[in-house]
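Just below sit the structures, each encoded as C-alpha cells.
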Structure 1
Amino acid sequence: MRTPDELTVLFRSSGRKVTAQRQCIFRLLQGDETHPSAESVHVAAQLEMETISLKTIYQTLHDLTELGEIAALDVGTGRTRFDPNVEDPHHHLVCQVCGSVRDLVVDFPDMSLPAGADLGFELGTAEVIFRGLCPDCRKATSARSSPGVPVGRPA
C-alpha cells in the first residue's frame, strides 16, 4: 500500500474527496499486518477522531479496494478483512479460535489443476488459506489442557 501522502494524491487525482477522517484511515492501515476488519479500523480511528463514522470507514475501505490499494478478503472469520499488502504475492494463515489473519509468503510452483477440472473457467489467481491455531491461542489451549488446570477455565 502506498504511503498516506501518496494515497492523498491518488484520491484527489481520481476525483475523491480527501478529508481528515480519510487521512486518519490511511495512517492506520499503513504497515498494518493484522488484516483488520472495518469494525477494528473504526475502533482504532475513534481513538484519534471520536466522531468518525463506521460509514466513512466502509466507504474509504471500499474506495481503497476499488483503487487496488488494499484487498478485501473473505477468510471465513465472519467479517471482511482488509489486506494492505497488495504488492507481494502471498497466502494467509487464519486462527480458528481468535480469527487472527497473517500473511504467508510461500510459493506453490507445482500447483495446477488437472485437465478439465477448471469447469470452463478462465483461471486467474489462486489463494491458499491455512487454518490452525496462532501462537497465543495454541499457548492458551495447551495451558488449559495441562495437568492440574481445570478444562474450560483460564489458566
Structure 2
Amino acid sequence: MSEVTGAKGRSTSEIFPLDDVDRAIITELQVDGRMSYTDLAPRVGLSQAAVRQRVTKLIDRGVMQVVAVTDPLSLGMTTQAMVGITVSGDVRMVAAAVSACPEAEYVLITAGRYDVLAEVLCEDNESLLSLVNDRLRSIDGVASTEVFSVLKTEKMTFSWGAG
C-alpha cells in the first residue's frame, strides 16, 4: 500500500510550525514570487542571506513552492471541468491513475458523493470527451463519472496558509 504524499514526497500529515518571519516571507512571495532576496529581506526584517536560507528551508520541507501560474485560455485550453469519480475498490490506485493524466490539474480523494474529484483542463470538448470516455472510465476501479463544466472562474487564490 502506498503512502499518500505531498510536496517533495513528504507525508501530507507532516506539519512544520511556522514563525512570524516564515509567514511574512510566504505572504510576500504570494504577492510576487519573483521578488529578489534583496527586496524581500527588509520587508521581513532579515538579512539577504538569512532570507535565502529561510526560503530554501521552506521549499525543501515542502511548505511552499514558487511556480509560474499560467492563463489556460492563452495556451489554447478552452475547456475546464470538474470530474466526480465513484470508485469500487482502492481509491488511492484510482486517484494515482487519474493524477498521471496530463490534463488533471488537481486530484482529490474525498468523502461524500464522489470518492475522487479531478479538475481537468482540455483543449476543447472533443478532448474532454476523449479523456473521460476513453481514459478515465477505463481505469480499473472507476465505477462511474460525472462531469461538471466550468463556465467561469469567479475566484482563484493562492494566498492560504500564511495568516
Structure 3
Amino acid sequence: MVDEPLDDLDRRILHLLQVDARGITDTEMAEDSNVTGTTIATRITKLEDQGIIRGYHPDIDYEQAGYPLVVLFICTAPLADRSTICEQALGIVGVVNIRQMMAGEQNLHIEVVAESISRIEEITKQLDGLGLTIHRSNLLATETVQPWNHFHGMASENDPPATDGSED
C-alpha cells in the first residue's frame, strides 16, 4: 500500500512511462511537467521503491519473433493451490502471462506463445499435468493495449503544469 497518495506529478510520470518508458528521458518528462530532471528521477525511484512501478517490459510481436500462435487457456485451479500452480505454470516454456481471477470457476487465464500446433499440444498436456481443469483455449488474433491515462486529476498537456511547491 502507498504511504502517501499519488499527486498529479506522480500520475503524469506513470502515464508518460506507459506511453514510452524506453524512449522518454527524465529531461523530456521534466520539460513536459515543468519540474527539474532531478525531481523526475527522484519521483521515479520513489515509485519503484513503493512497488508502484514494478518493472519495464518490452512489447514483443511474437509472430515476428517466430512464435505465430498465441493461445489463451481458460482454466480452473483449486483456490487453495492456485498460487502454487501459477508458479509451476510460469516454469512451462511458452507461458508468458497468467491472470488470476478473484474466485469461482475459470479462475486462471493463461496466455501461451508457440511456434507450432504440436508445441501448443505439449503445453496443454503440461498444464493438465498441474491439475488444472482446462475449459477452453482461444487462439488470439490480436491484442490491443493502451496506456491508462485516466488517472484522477492527471493534467493534460493543455493544462497548467503540475507543481507541488517542492523539488523533492
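What follows draws every value from the coordinates through simple rules; no lab data is involved. Every value quoted in this text rests on a predicted model; they were computed, and no experiment measured them. Cβ atoms are built from the backbone, for glycine too; each structure is taken alone.
Quick look at the values:
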{"quantity": "Which of 1, 2, 3 leads on distance in nm of label points 7 Å out along Cα→Cβ at positions 111 and 135, largest value", "calculated": "2"}
{"quantity": "At a computed 0.55 (FRET efficiency 1/(1 + (r/R0)^6) of positions 15 and 95 (r between Cβ atoms, R0 = 30 Å, to 0.05)), which of 1, 2, 3", "calculated": "3"}
{"quantity": "Entry that produces 15.0 once Kirkwood radius over Cα pairs in Å, for residues 39-102 alone is calculated, selected from 1, 2, 3", "calculated": "3"}
{"quantity": "Which entry (1, 2, 3) yields the derived value 18 for relative contact order in percent (Cα under 8 Å, 6 or more apart)", "calculated": "1"}
